[in-house]
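Every number here is computed from the coordinates shown, using simple stated rules; none is lab data. Just so it is clear, the structure is predicted and the values come from calculations on it, not from any experiment. Cβ atoms are built from the backbone, for glycine too; each structure is taken alone.
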Structure P
Amino acid sequence: MNKLIILSLLLAVAGLAYAAEKDAVHSIAIPVVRTELKAGEGMDTTGKYCSICHSLDYITMQPEFPKATWTVEVNKMIKVMGAPIPEKDAQTIIDYLAAQYGTGNKP
């Protein structure tokens, strides 16, 4: 009988300790990662609009797409994903991406 009481007390203490830990607030420090785009005409516009929705790493780690592919990608971001990019700025972004992260004006 004493063993049962001791076991019950141990389980109760363990349960209370678990409950206290579960309600505790934990935090972590997330490092700030800054991605620099290549210098060129349209860099600021590209950074401003693309970083609204995603990290600029998404740009820098892409293969060298032809301009037609960058056009499709930017239009997808606007029409499918809802990126708030005006038409004139979309063209600036496409030109920048093709020049700096693509095959230039080659098809």
Structure Q
Amino acid sequence: MTPILFVIAAATGTLVRWQAGHRSGNRPAATLIVNVIGAFILGVLTASGDRASIVGGIAGMGALTTFSTLIAEMVAMWSTGRRLRAVTYITLTFVLGVGAAWLGIEST
């Protein structure tokens, strides 16, 4: 059952991420939003302690959130002279992501 849950969660996370990027015109704000939401949901699922929730959370939220896109967007901002925006973007992602994960853990 766990492998099936993993595949379903990963596929769902991937589709949701793709839709968020597609609907936003692939703007960095979409990446920030899905990363923060994913961190919160993973916090909730991890705090539950249920093995299936943790496996599903890792697969689904791992597919939903995207570190590679975050870095690519940050490098693009930096290399086009938008350095303050790049630093702000990476800082916001980290601070809001950690805060969202903590809120998710504490909410259970």
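So percent of Cα pairs over 15 Å apart, for residues 14-69 alone, computed for just one structure, reads 68; which one of P, Q is that? Corresponding structure: P. Of the structures labelled P, Q, one was used to calculate relative contact order in percent (Cα under 8 Å, 6 or more apart), giving 39. Name it. It traces back to Q. For structures P, Q, calculate Cα Rg over 2.2 N^0.38 Å and state which one comes out highest. The maximum falls on structure P. When distance in nm of label points 7 Å out along Cα→Cβ at positions 30 and 54 is calculated for each of the structures P, Q, the largest result comes from Q. With helix-only ellipticity at 222 nm (-39500 (n - 2.57) for each DSSP H run of 4 or more, over all residues; to 500) coming out at -19500, pick the structure among P, Q it was computed from. So the calculation was done on P.
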